[in-house]
Structures are given as C-alpha cells and as structure tokens.
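I've put the structures underneath this note.
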Structure P
Amino acid sequence: MDALEVTERSQVDQMEVFEREKKVQEKIHDFIALNAMAKNAGIVCFGSSTFAKMNMLELAMDCGLNVPLYNRSIEGLTLEDSAEVLQRVIIPLQPSKIFVNFGEEDSVEDVQEFVARYEWLLLNIHRTCKNCRIYIVSVRSDKSFAGPLNKGLAELSQSTGCRFVDISFGSVFGSLRPYMRSFPIDFADAMLYKAS
C-alpha cells in the first residue's frame, strides 16, 4: 500500500467512526426520551446487534412478564462505547434484571483484556443498580474468538455473581425465556423451556 492509499483508508475509517458515534448519540437521545415514560425496576436488555434486532414485544408476551421489558441496545455498539449508554440510559431505569450482550461487534484480539473490560462494565452496574440481577449473554458469532470469549464470559459470570446465558446454540428466545420471568415456572413451562 502506498501513502495515498493509507491516507484514504484512514479517512474512511475516521468517517466510519464518526458515523457510528453519531448514530450512538442519536439512539441515546431517543432512549432518554423513552426513559421519561418508563417505569423503574423493569427488565433491560443492553447490548449490540443481536439484542437491537430482537422483537422484545414478542419476547415479553411469550414470557408472560409482569414487569416492563425495555430494549436499550444499539446496533453496532461495542463494549468500548457502552459506558456512556450505561450512565445516561441504563442506570436511570434502575432495572431489577439486566441482560448484557457485547462482543459480536468488537474486535477481540485479546480475550483476557476484553473480559477485564467486561468486568469493569459489570462492576459499574453492580455499584449503581443496587437490586439488579445481571445476566451475561453469550456472543453469537462465527468469528474465531467467539468460543474462547464465551468461555471467559462464563467464568466471569461465576466470579462476579452474575448468571451466564448461553445463546450460541438454538433459539435466542428459547434461551432467554427462563431467565426473564420473575415468578417460578410450573411443570408445563419447564417442559416447554426444555424443548426450545
């Protein structure tokens, strides 16, 4: 690559970063407006593309929830960019449960470093959302780092008092459904969850 190609590539990269940051800021603004109408102590899904694309209304209806379910995920959001969303959007909701899903949009070169940054995010949630149960949701990706990353996230969940939800196989809805409820399941529901 010559110097001109490097310069052009750098400019394209900078424009992509600018556009991503602009999109994140627009979503934060939208979520703040939605939060003005939201109720505290609900369930929050906080993550990137997998959650952003999910039909949360269908999931809430399927689970028979007795608390509100809010999707505060942003397509393309990375763990690095999540801190502002956490501070401005998630913490004001004071959720009773939060499902966290980052990694699919991140460039994970060092799994241990990424897990350490994830731990910092969890620490901030623990400190600021006092009565919140945290669920770490696995990365659903065909990227080479997904397997080692999910193993690291599962270990992190054990060491931080969180629950690990593996969505890497099967239905995302089916994997999340048992953890969404705030009341015990009966035998029929247990059989349904096992089947999905």
Structure Q
Amino acid sequence: MTGVLFLLEFAVFDPSDVIAAHALLARLRADRLMMCTAESCTGGLIVGLLTEVPGSSDVVDRGFVTYSNGAKCDLLGVPATLLARYGAVSAEVAVAMASGALRHSTCDLAVAVTGIAGPGGGSAAKPVGLVHLAAQMRGQSPMVDVLLLGDIGRSAVRLVTIRAALALCHQALDKGPGTIALPVP
C-alpha cells in the first residue's frame, strides 16, 4: 500500500515498571523534589523509564549517560585517579557518579549505576552481572547497593538494575537527615 503510513504503538517498558516509575515520581512531586540519573551500563534506560510517565518533566531534570570512563570524568567530574584505583565498576565510582550528578545539576536526588551487563567484559574479580548502584540526596551521605546477578543475559542485567535503582531511590528518600548510610543487604 503505497502512500499509507502504518503506526504501531508498542510498549517500550513493562507496564509494572512504568507503574513503579510513576510511584517514585509521585513521591518526588509530593515532596517538591527534582532528580537526575548518572548511568553507565543501563545507557539511559533509567531516565528513559522515568520519562515514559507523562508529566515527568516536573520532577526529572536530566540523565547523564556516561558509558565511557572519559564521559564519567568530563560530565560528572569523577576523578581519573579513582577510576584507575578501583575501576569503573566499583562502589567508589558509583558514589562519585551520584555526587557528580548532584554537583552538575540543581537536583535533590541522584541515582547512579555502573556495571558489567555482558556478555563479555567480565573477569574473575568483576564478573558479568556485577552492578554497583548509588543514590544520594543533596546534603546527605550516599546509599549504595551491589547486584551480583551472574551471566543472566545483557537485557536482564539492565532490567534488574533499573528496578534496583528505583528501589534505592525510595530508600534514599526514606533516609532521614543526618543518618548514616549503610550498604543495602
């Protein structure tokens, strides 16, 4: 059929993930807070999920996609010495990414993820499926989480990471001022 354009609407994200994003955004909205993301292994999927929700622009400011080490340094101010010492996939770098996202924005909450989605790139020390996450409220210490997912497939690692990032955002919002951040079990 020439001259006819067919548009098919399809879901980019699972409806349950969109509902989870909606819940986080509603919470941010109620508290009049803005958030941003700093993403490596998810390549912008977290901010993509958040902006899947209509009206998200009133609480989502920006997403930093910092896939390379150079981007982590240039866009977020992650020290090259930190990357050299701990490697890009580390709790230290995840925390530096979250802190850098806050420094380079006016957001109240930042979430950062860095990991090895696979299928290659893993090692004995840092296997495929290892992901470090950090969430930080402005003026508070960061919260961290680590995922040891194994080689469950690239898409699955990224999807589980997105879900864990939203959960960590809720935990950061729950954390009272002046409390000590402990790793999430």
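Coordinate-derived values only; no laboratory data. No experiment lies behind these values; they were computed from the predicted model shown.
Quick check on the output: -12000 is helix-only ellipticity at 222 nm (-39500 (n - 2.57) for each DSSP H run of 4 or more, over all residues; to 500), derived from one of P, Q. Which one produced it?
Derived from Q, not from the others.
With Cα extents along the principal axes in Å coming out at 59, 41, 31, pick the structure among P, Q it was computed from.
Attributed to the structure labelled Q.
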